[in-house]
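Each structure below appears as structure tokens.
Bear in mind these aren't lab numbers, they're just calculated from the coordinates by the rules spelled out. Computed from a predicted structure; not experimentally measured. Cβ atoms are built from the backbone, for glycine too; each structure is taken alone.
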Structure 1
Amino acid sequence: MNTNVGHPVGSALDARLAIAAAGIAAVILYGSLFPFHFEVRAIPSGPLSALLSTWNIPDDRGDAVSNFFLYLPFGFFFVRALRTLPRWALTLLVTMAGFALSMCIEMVQLYIPGRDSALGDVYMNTAGAFAGALAAACLKRDLVPGARVTILRQEIVWRPFAILLIACWLGNRFFPFLPTDDFRAHWSSLRTLAAAPALLDLYKQSVYWLAAAAILESLFAPMKLAPESEPAGNLESAPSRVALAVMFAAVAIARLFLISGTVSSAEIAGPCIAIFAWTAMSRLRRRAAIVAMLLVVLVILQSLDPFHFLAEPRQFGWIPFVGFISGPRENGVRVFFEKAFTYGTLVWLPVRAGMSFPITMMAGAALVFCLRLAQVFLPGRSAEITDAMMVLMMAGLMLLLREPRS
């Protein structure tokens with residue numbers, strides 16, 4: 001792998017990445033100690049001994065996956081923010097910091113009613129911190145956003161936020177990340193493909209894959225030489241179309257034959273429509289703006305579905321992330337990946353199309369907040385502040401990661 005950056009390391013600490021790392025640590029503390037209601041409990045052996053006594057109690061799959069991914073960005077951003085120590089020392093230091101933070105949180109959770117403490121959580125938290133730290137240590141320290149990296153003779157533009165969006169989308173598609181040997185689940189998935197897709201679900205899958213195509217295009221550097229007979233825009237998007245088709249094939253094979261769960265016909269038809277539409281739009285310079293408008297329409301339709309309004313409003317939830325914390329972990333991980341991709345792309349696409357970042361951020365947050373307020377009149381919907389907060393958080397992360405403009 002060759003890089004072409006030419007930016008020397010200027011300081012021992014990257015302030016923006018340090019802020020991102022501190023923000024992730026704050027999110028960990030918030031999610032782990034919520035609702036911040038403590039009670040005095042008599043633990044004769046002490047909290048440390050009580051926690052160590054759970055060393056052989058395994059986590060269930062949902063807890064294990066969520067605990068791993070909760071600490072992975074913690075390790076990644078702290079290693080990328082620090083530049084003074086050797087990489088192996090940074091990896092070890094940040095892993096130990098993740099271990100210490102997890103141990104302290106688990107012991108404090110012994111005094112929170114309704115929360116469980118187990119050393120299995122510490123195992124997965126530490127593993128996540130180590131994986132993130134190791135991934136960050138493997139990257140060149142002078143690799144800055146906008147730099148070009150040559151991989152297999154193809155120039156890739158280093159865009160950390162765009163890569164994060166793709167990772168969130170793949171995380172949602174590949175969840176629960178574990179293969180199954182239950183062939184009845186695969187047969188059930190194959191049978192569902194014969195059913196006609198719901199229109200909103202088909203539109204959702206098509207738009208999401210179009211958004212993934214736009215993100216992939218930003219990661220592939222334009223080809224340097226273009227024949228006069230071939231429009232430049234078509235050449236620029238050719239590698240992204242190949243990458244999109246490969247990603248769809250990998251996801252389809254994994255979802256149908258490896259990962260347990262039911263696959264709808266929209267999950268197969270939607271990407272096919274997206275690949276065809278992206279190919280048709282390859283000569284359009286404003287394709288990012290078109291996909292951005294389609295995504296805004298999708299966010300509106302999803303928020304107001306099923307368009308059956310109550311006569312009396314329900315209560316609006318002003319405490320963020322309550323649904324993620326109190327709900328089932330497995331479903332929460334899947335939904336979090338999808339929302340992170342949706343709201344991160346909701347800001348990224350308009351900026352990619354040329355809009356002002358502050359205007360895009362505020363407009364996106366205002367739109368999502370108004371839609372969530374409207375959900376107090378919809379039955380069975382979680383009308384709370386969480387989604388608007390996620391728009392602002394993803395926009396802040398995009399700013400801290402120095403996402404290049406189009």
Structure 2
Amino acid sequence: MFPKKVFESFQHIPTPFYYYDLEVLREGLRRIKTESEPYGYQVHYALKANPNMAVLNIVKEYGLGADCVSGNEVKRAIEAGFDPRHIVFAGVGKSDEEITYAIGCGIFCFNCESMQEMEVIDELAVKAGKKARIALRINPNVNANTHKYITTGLEENKFGINLWELESVMERLPELRSLELIGLHFHIGSQITDLTSFKSLCLRVNEIQGWFLSRKIKIDNINVGGGLGVDYQEPDKNQYPDFKAYFSLFHEFLEVRPGQQVHFELGRAVVAQCGTLVSKVLYIKKGQNTNFAILDAGITELIRPALYQSYHSIDNLSKQFMPAGSVPVLRYDVVGPICESSDCFRKAVDLPETERGDLIAIRTAGAYGEVMASSYNLRDRVKAVYSA
């Protein structure tokens with residue numbers, strides 16, 4: 001999985017740590033650019049997936065904008081050199097301070113999730129003596145067929161303006177004179193691997209566009225969100241999502257009006273596979289029914305398995321260069337040191353016989369790994385290491 005030279009360099013780095021293969025990141029970005037540019041699509045990177053500055057610096061080089069869901073993400077994007085004219089600010093609960101800051105920066109637009117939010121943005125724009133560009137985030141009531149915690153496009157979710165509210169919103173909006181409606185925004189969920197969900201989104205967006213068109217309301221921008229999933233099961237075999245199929249699907253099924261710009265917000269699909277959590281085995285605890293491989297990384301470094309019951313491929317790096325069949329394969333529950341029973345990366349993992357001191361790689365940790373880390377149990381925050 002890792003070249004021997006890279007593995008040997010790991011021996012001198014205190015564990016646990018996040019390892020980022022920057023060439024994997026660059027290749028993914030090259031593919032995104034190649035497949036999106038023929039259609040004239042504008043892709044924004046969702047900072048919530050990973051706001052690591054080294055990662056952001058590379059993402060910015062490939063011409064992506066920034067999708068932010070907090071004031072500090074807007075600040076981080078600007079610090080990394082993203083053009084404010086390509087920064088969108090989403091989120092169901094923007095504070096007054098965050099809104100004021102973003103207005104002052106002159107961001108491209110706010111993705112608005114409620115009538116009251118629009119009223120607040122208008123009030124703060126008046127105080128700032130500026131006009132704020134907005135897009136209506138509409139809840140399309142489309143099932144993303146993904147984990148319930150990362151489904152965002154159903155009416156039962158907290159996100160967006162419901163379809164039945166549109167009439168009253170559009171009646172009220174002209175009164176908010178410091179707002180400029182420039183687009184519609186949609187996002188149905190995350191880690192979507194069934195592309196038919198995106199086809200369903202396109203068809204619903206077409207219907208909604210028809211509603212605006214029938215009222216002679218001009219919409220310049222359509223933001224279809226992100227959510228494209230990655231292969232956690234076989235990260236080496238399928239290192240990159242099928243960006244060609246993804247973008248061509250929207251080209252085929254989304255009815256784009258003359259002069260409209262289509263926007264995407266990709267996060268996980270950009271960074272997930274470039275990141276690995278590297279940890280050391282502290283102890284092997286043998287039992288009658290199961291063996292435990294106890295690592296020095298835990299839910300404080302990667303909470304996804306505990307939070308979403310998500311799968312991550314796990315490798316014993318210390319045994320990867322040994323001849324096949326020279327080490328027996330045993331079954332382990334791979335767990336962390338945190339005082340929670342949920343501190344488990346995976347159960348019943350088949351690994352070469354594992355020993356204290358072995359290095360373990362938890363793959364596909366570039367998205368929602370480092371950014372969701374915590375200091376629970378007063379743990380130290382761990383460092384990031386990058387490929388040359």
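1, 2: which one has helix-only ellipticity at 222 nm (-39500 (n - 2.57) for each DSSP H run of 4 or more, over all residues; to 500), as calculated, at -21000? Source structure: 1. Computing log10 I(q)/I(0) by the Debye sum over Cα atoms at q = 0.19 Å⁻¹, for residues 290-345 alone across structures 1, 2 gives -0.96 for structure 1. Looking at distance in nm of label points 7 Å out along Cα→Cβ at positions 58 and 82 for structures 1, 2, the greatest value goes to 1.
Mean projected area of the Cα convex hull in nm² was computed and gave 20.2; which structure, 1, 2, did it come from? It traces back to 2.
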